[in-house]
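Got some structures for you, see below.
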Structure 1
Amino acid sequence: MKLKPLADRVVLKQNAAEERTASGLYLASSAQEKPEVYTVVEVGPGGLVDGNEVKMIVEAGQKVLVGKYSGSKVKLDDQEYTIVRQSDILAVIE
């Protein structure tokens, strides 16, 4: 099954948490902080949103930074995705 977002929505998959510190120590899973860095899986077509034309800037495969409490979590085929509006994306990581 595949998610196809509508309007200005973007489907994201969260990147894995760091298992080691910068000094090389391994972290317990409870101590690992979930990053706000996501990979774009699918992008909606854009179009009219609230009477304004929205052009989609992000593309599938890009890494993006999203606010900690942004979007809606969805579980599909044992995978967890987050669906956000393009305006909820803070930055593209290059």
Structure 2
Amino acid sequence: MDNINSYLSVITFCELHEVEPRFIEELAEQDLIQIQKKNEERFIEIEQIPQLERMIRLRFDLDINPAGIDVITNLLEKMERYETEIRLLKSQLNRYI
């Protein structure tokens, strides 16, 4: 772990979001998030929190299991890449119009 300020304890995150640590472990087992360990305590990188919060909503609001979350997350990432590519292509096209 580079900078402790860029990480949040899994226990703290779970308490704040009222989720079981096991759910976070399941996401890590599916390689949906990365967990760092230091002195037997587990941490998640602050940058992962928005994605993790989205996964929590998928799980508990829509009752989607971790495998389904993996599929949905991959599709959302593809959509974001395509949207970025479309914006870039539109801006390039506008130069020629």
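What follows draws every value from the coordinates through simple rules; no lab data is involved. No experiment lies behind these values; they were computed from the predicted model shown. Cβ atoms are built from the backbone, for glycine too; each structure is taken alone.
As an exercise: percent of Cα pairs over 16 Å apart, calculated from one structure in 1, 2, equals 58. Which structure is it?
This figure was derived from 1.
For relative contact order in percent (Cα under 8 Å, 6 or more apart), find whichever of 1, 2 sits highest and give me its label.
Going through 1, 2 one by one, relative contact order in percent (Cα under 8 Å, 6 or more apart) is largest in 1.
If we compute mean count of other Cβ atoms within 10 Å over residues 53-60 for structures 1, 2, which one ends up with the highest value?
Answer by largest value of mean count of other Cβ atoms within 10 Å over residues 53-60: 2.
Assign the value -21000, calculated as helix-only ellipticity at 222 nm (-39500 (n - 2.57) for each DSSP H run of 4 or more, over all residues; to 500), to the correct structure from 1, 2. Can you show the working numbers first?
Numbers: 1: 0; 2: -21000.
Here the read-out was taken from 2.
For distance in nm of label points 7 Å out along Cα→Cβ at positions 69 and 85, which of 1, 2 scores largest? Each step should come with its number before you reach the end.
Numbers: 1: 1.7; 2: 2.8.
Once distance in nm of label points 7 Å out along Cα→Cβ at positions 69 and 85 is worked out for each structure, 2 has the highest.
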